[in-house]
Structure P
Amino acid sequence: MKLEKQHNSLLQSIVLLIDSTRNHVAQTINSELSLLYWLIGKQINDSIVQHKRAEYGKQTVEQISRELTTRYGKGFSKRNLHNFMLFNNLFPDEQTVHTLCSQFSWSHIRTFITIKDELKRDFYIQMCKYERWSVRTLQNRISGMLFERTAISKKPELTIQDDLKKLNSEHKITPDLTFKDPYVLDFLGLHDTYSERDMESAILNHLQKFITELGTDFAFLARQKRIVVDNEDFYIDLLFYHRSLRSLIVIDLKLDKFKAVYKGQMELYLRWIENNEMRAGENKPIGLILCSEKSPQQIKYLLLENSEQIKVAEYLTKLPKKKLLEEKLREAIFLATNKHNELV
């Protein structure tokens, strides 16, 4: 029995060693291949620049593609060569490329280079690294317009750059990179008529998807948490904890448009949490009021547009056509950034 236990322990340690080495080798190979693709793109780009003729570039790519495919098989189509060239154009600094190749697969990088806007591309790179997204998750985040729905997109460009630099160098995420507007809750399966309790139940039944929509650092703590103030009972709809922000997150669900009274209600919850639930080393709690519709003027007069502690956001139980969502989000970003420019 003792020998069998020793044998199993030895076998397990060897299996772990082999698996670890294989994973390391696979990562190294992937990194080297991505770097190779960048170098191929650089050589083609340099050659085209040297000859200064667009027709030369087109003929060169076609010819190189045919010859490389004959020698090495699939993987060197004209489309792929153009991706290599685009990779080099978007990331001309070799040191940056080495870092990028060591952190992401070629499939990740190929997805990044489809994003034309540099600021938006950097957002997805930093968030992908921070939350360790798979390629599918990255693609879903892009198609779901995560950047446009995140509060940071409505900030000035320098603020966005600063927050992304902190995330990259200090691994420090900000509330503006965390909270979204709107939240897409189409997975809840809610019909035209439902109560707040129905919505809570649907969220708990789809808790994993709800947390995915919130963000990977959210941890569920409680539903309908009872608090007592002046011998009167109050109930917090949902209570979460955000690991990186080190803050308790109070979520209040509302079926109607935002009303001014909701701010006072949330402030009561936050002060109670701050005095009764906060632990040493934690930051102040943050409140998220989820409404079916926002009330822009009330939010403005209550100074909630740039509030660090109370966030107001809409939720969508049915996903509209992508074109309509794009128009709505771009209009919100345009209005927010223009308003900031007027203030400056």
Structure Q
Amino acid sequence: MTGPAVPSKVLVVGECLVDLAPLAPEEGGPAPRSGPAGAPQGSQRLLALPGGSAANVALALTRLGVPTAFAGRFSDQGFGPWLREHLWANRVDLAPSVQADEPPTLAVVALDSAGRASYTFYGPGTADWQWAPGELIAPDALSDVGAVHTGSLALALLPGAQVLSEWLQAVREQSQAVISVDPNVRPGFIGDLSRYRERLTEVLHGAHIIKLSEEDLGLLAPEHGPADVARRWLSAEARLVIVTYGAGGATAFHRSGAVCSSRAAKVDVSDTIGAGDTFSAGLLAWLSDHGALAAGPGTLDGLGPEDLRAALEQATSAAALACTRPGADPPNRDELDAFMARSNA
């Protein structure tokens, strides 16, 4: 690939919800513990944090200097205006978003002794999942958008999941935007896993970039290994498939047959909230900055092994740095550059 280029705009579509995370009173943030001092016996104090996979990606992209728009459904009640203000204050373009009558979605976060997060979601009759066809931007109006990113619960919960799936198909047919998908599977909120797999398979076969975790792969294709699944998607529309392994780093599979891996930097983990979303943003930011999203999906064909390695290094570094602070709080460009310089010293 060529050197740095003018960053391509990314449109992120999906949920923006509230993470209710355990509060460590002496630190003022989430921590892997319960029963904080000073609280009534058996109680737990929770801190409300802005979250949602898609919103986390949009936030991280903007902090990394990528022009980013977010299409979400913001409740006009409760936490809704606060969630909108959070993204707006971080310079995310909210023009494609809509105001909704339904209440915002809540996710109660549990942290294990290593800071790994699990979630219990309260819905699905909430704002994030009620997309109607006329609410999403027309696919033929995406001429200034280099990539569309979505995934997670936005592709899991009806009726919005079906509306979004059909919209993505129209985007592929009517625009030059690269389609990026991160399944980010949440089995406890999906219901019928077999029907979800069928619907998600259609979306993934039309995606140009697919990023998923080792856990996602185990749920979606338990009988196949990463290389076999990647080859299947790369034989369809995908140009790039990436499998992440948490502290084990990540591996990229390219349509050319190139396979590259990157180790994750060792850090002191506060929690893993938003780490995978920050990985996606770090990857897309590298591609945007280096012109790989500037001229349609075919541009991704020109990625070589060194490009893949550099993109993975940035993505894994961004995710590692996000793990060092509470909640979905991704780094900005200066923080990431300094962290990578220290890690490579």
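Some notes on this structure:
- Origin of the value -19000, where helix-only ellipticity at 222 nm (-39500 (n - 2.57) for each DSSP H run of 4 or more, over all residues; to 500) was derived from one of P, Q: P
- Here volume of the Cα convex hull per residue in Å³ is compared for structures P, Q. The highest value is that of P.
- Here relative contact order in percent (Cα under 8 Å, 6 or more apart) was derived from just one of the structures P, Q, and that gives 20; the source is Q.
- Comparison of P, Q by FRET efficiency 1/(1 + (r/R0)^6) of positions 185 and 257 (r between Cβ atoms, R0 = 30 Å, to 0.05) - largest value held by: P
- Source structure (of P, Q) for mean projected area of the Cα convex hull in nm², for residues 89-136 alone, computed value 5.1: Q
- Structure with the greatest value (metric distance in nm of label points 7 Å out along Cα→Cβ at positions 193 and 289, set P, Q): Q
- Structures P, Q, by mean count of other Cβ atoms within 10 Å over residues 65-72: label with the highest value: Q
A short reminder: the numbers here are calculations on the coordinates, not readings from a lab. All figures in this text were calculated on a predicted structure; none of them were measured in a lab. Cβ atoms are built from the backbone, for glycine too; each structure is taken alone.
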